[in-house]
Structure I
Amino acid sequence: MTIEIHQPVAELTPDALRRRLDPATLPFETTAEVAPGRGTIGQPRAIDAIGFGLEVRSYGYNTFVAGQPGSGRETSIIDLVDEFAP
């Protein structure tokens, strides 16, 4: 038996779907003053899996990385290898 719970649905305005930021609240004048970000954002499981693969010391063990072109996968791999390199 399936129990269905119906909750009211509110219609959203276009303004409610957009986040706005007041540039005056930022602690810098231009992005040239901001240090480049490090690491990979939003991929904790992928980073853990790659870290595991880098720690395996067995011959023939490979790690496959997939992703869209321009997604930063190569940069992420280079950064991780640099961290793990002896």
Structure II
Amino acid sequence: MDYVVAGPAFPTASKPGYGPALEQAGLAALVQACRRPLLALGGIDEAGIPACRAAGCTGIAVMGGLMRAAEGSQAARTLLRAWAD
């Protein structure tokens, strides 16, 4: 296994039946437990990126936030900048 995708990281309207959001503490516990690069998925927006980084996530995976954005490419750039900060 090369990496793990875990979620929902935060509350998300697009997948309400997937259980409670992991939030920073849950993501951090999974990072420690799986010992593989971990990508956070679900409810990811610019405000949640610092918690993903602080939890030790290797990166994020985003679907709904880009698909619902009026300008998907601009939304992607915003998320990339937030991750880099």
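Below, the figures for the structure above:
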| read-out | value |
| --- | --- |
| Parent structure of the calculated result -12000, given that helix-only ellipticity at 222 nm (-39500 (n - 2.57) for each DSSP H run of 4 or more, over all residues; to 500) is the read-out and I, II the choices | II |
| For 26, 48, 21, 5 (P(r) over Cα pairs in 10 Å bins from 0, in percent, for residues 27-74 alone, calculated) the corresponding structure among I, II | II |
| For Kirkwood radius over Cα pairs in Å computed as 12.9, the structure of I, II it came from | II |
| Parent structure of the calculated result 0.95, given that FRET efficiency 1/(1 + (r/R0)^6) of positions 3 and 51 (r between Cβ atoms, R0 = 35 Å, to 0.05) is the read-out and I, II the choices | II |
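Just so you know, all these numbers are worked out from the coordinates, no wet-lab data involved. Computed from a predicted model, the values in this text were never measured in an experiment. Cβ atoms are built from the backbone, for glycine too; each structure is taken alone.
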